[in-house]
1. If distance in nm of label points 7 Å out along Cα→Cβ at positions 24 and 72 is computed to be 1.3, which of P, Q is the source?
2. Kindly point out which one of P, Q the value 2.8 was derived from, the read-out being distance in nm of label points 7 Å out along Cα→Cβ at positions 32 and 64.
3. As an exercise: helix-only ellipticity at 222 nm (-39500 (n - 2.57) for each DSSP H run of 4 or more, over all residues; to 500), calculated from one structure in P, Q, equals 0. Which structure is it?
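What follows draws every value from the coordinates through simple rules; no lab data is involved. The model shown is predicted, which means the values in this text are computed figures rather than measured ones. Cβ atoms are built from the backbone, for glycine too; each structure is taken alone.
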Structure P
Amino acid sequence: MPLQLVETIITLAELSVLANERFGDLVKAVVNVKNGSMVVGCELHVDAEQLLLQKGARQQDLWGINLYPDAFEDLERFVEFDSMINLRPGQGNRSRGVEDPNIREKILKIVRQKVVKN
């Protein structure tokens with residue numbers, strides 16, 4: 001299945017299909033904290049990042065995460081902040097995680113809005 005731009009919602013069932021097709025238990029995603037869009041289903045976060053950049057996003061607004069559909073009920077286990085695209089020393093982010101709690105909260109808010117139970 002190709003990359004999927006999520007501008008409205010995606011169901012947990014759809015995420016589970018994506019997980020099974022790629023990695024078994026997780027779906028890689030990139031969230032645009034500026035406009036609230038999200039791309040899911042990438043093999044590498046950079047692929048989703050490139051799609052969003054082509055659509056006019058700014059790199060500083062894009063953050064890579066992993067979603068674990070089986071952990072949907074536990075937000076801390078459902079969303080993992082871990083991606084190479086998050087390494088941005090110039091932006092003050094020196095790890096693959098998302099160090100700024102405000103950005104993490106924006107990402108979680110977007111994920112809560114976009115991913116709905118079946």
Structure Q
Amino acid sequence: MIAIFKVDDIEEGSSKGFEVNNVYMFAVKKDEQIYVYWNRCPHLGTPLEWQEDRFLDSDGAFIQCSTHGALFQIRDGNCLAGPCKGKNLQAVPFKIDNGVIMVEKHLINPPVQY
């Protein structure tokens with residue numbers, strides 16, 4: 001496992017992008033829970049963020065794709081609106097050890113869904 005950042009480094013209701021072995025991911029902290037996904041829209045495979053570490057809509061209620069505005073539930077990555085409705089963001093397996101978010105060292109790119 002490789003340490004990414006401390007849980008306390010991400011504010012409640014915000015998101016944070018990161019890279020491991022040239023694979024891009026992001027984390028969201030919502031209701032004191034952490035969710036980690038590949039940074040790839042299931043519609044076209046494009047990165048999701050509007051700006052660095054900006055993956056959420058203006059209300060912080062949904063993950064929003066910067067390309068076509070698709071909205072995804074934070075808790076499960078399900079697309080509720082947009083061109084990929086019914087598809088899901090791919091979750092990244094992780095664990096929290098002593099307050100540090102950790103992912104596998106040798107990550108494989110998520111399956112292409114678009």
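1. Values: P: 2.2; Q: 1.3.
Answer by label: Q.
2. Values: P: 1.9; Q: 2.8.
Going label by label, the one that fits is Q.
3. Working: P: -9500; Q: 0.
The read-out was computed on structure Q.
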